[in-house]
Structure I
Amino acid sequence: MLIAKRRLDAATSPSQHRAKILASNFEEIPITGDIAILAAGLDLHGDPADRFIVATAVAHNATLMTADRALLR
């Protein structure tokens, strides 16, 4: 969606990009029901994708790295 909106430039397709990331030993973490419930209860703006990202990081005690100014606030 960000590529279509021209907010992100990508030399490869999303599926190719994902394959490269997974081949580099990054772990893909699924969104579970517990994460969805946590996301709904966050004191955060309304963007559901941002809520899922933050809730996933919280649920897995992971460091969230972002340049998204709304999340940084």
Structure II
Amino acid sequence: MKTFDGLESALVGAADVWQPDGNRVTRAVYDGEKIIKLLMRDMPQGEAREYCDFNIEGGYHGEDTPIIFWNHDE
């Protein structure tokens, strides 16, 4: 299972995801808001969100790319 370095405290679990080829892959699941808070230790909120959007959430890291969970109820 692939994970993001330095974001361990934003890791909330794992999910099994079925691929189009019929294989199941276990992927790490992260809380998006916790990622932003971690990034804000080193940069302002706007930069943290932009960094997350383009470099973490928007990046393809292979078929086991971690999942980012965003709680839209907050």
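No lab work stands behind these numbers, since they all come straight from the coordinates. Values in this document were obtained by computation on a predicted structure and should not be read as measured data. Cβ atoms are built from the backbone, for glycine too; each structure is taken alone.
I, II: which one has mean count of other Cβ atoms within 10 Å over residues 4-11, as calculated, at 14.2?
Only one of I, II returns 14.2 for mean count of other Cβ atoms within 10 Å over residues 4-11, namely II.
From I, II, which structure was relative contact order in percent (Cα under 8 Å, 6 or more apart) = 19 calculated on?
Working: I: 19; II: 35.
Source structure for this number: I.
Tell me which of I, II gives 1.0 when you compute distance in nm of label points 7 Å out along Cα→Cβ at positions 20 and 60.
Values: I: 2.0; II: 1.0.
Structure II accounts for this read-out.
Looking at structures I, II, which one was Cα extents along the principal axes in Å calculated from, given that it came out as 42, 23, 20?
Of the options listed, only II reproduces it.
Where does the value -5500 come from, among I, II, when helix-only ellipticity at 222 nm (-39500 (n - 2.57) for each DSSP H run of 4 or more, over all residues; to 500) is the thing being computed?
Structure of origin is II.
The value 0.25 for FRET efficiency 1/(1 + (r/R0)^6) of positions 12 and 36 (r between Cβ atoms, R0 = 25 Å, to 0.05) was derived from one model only; which of I, II is it?
On the way: I: 0.25; II: 0.95.
Source structure for this number: I.
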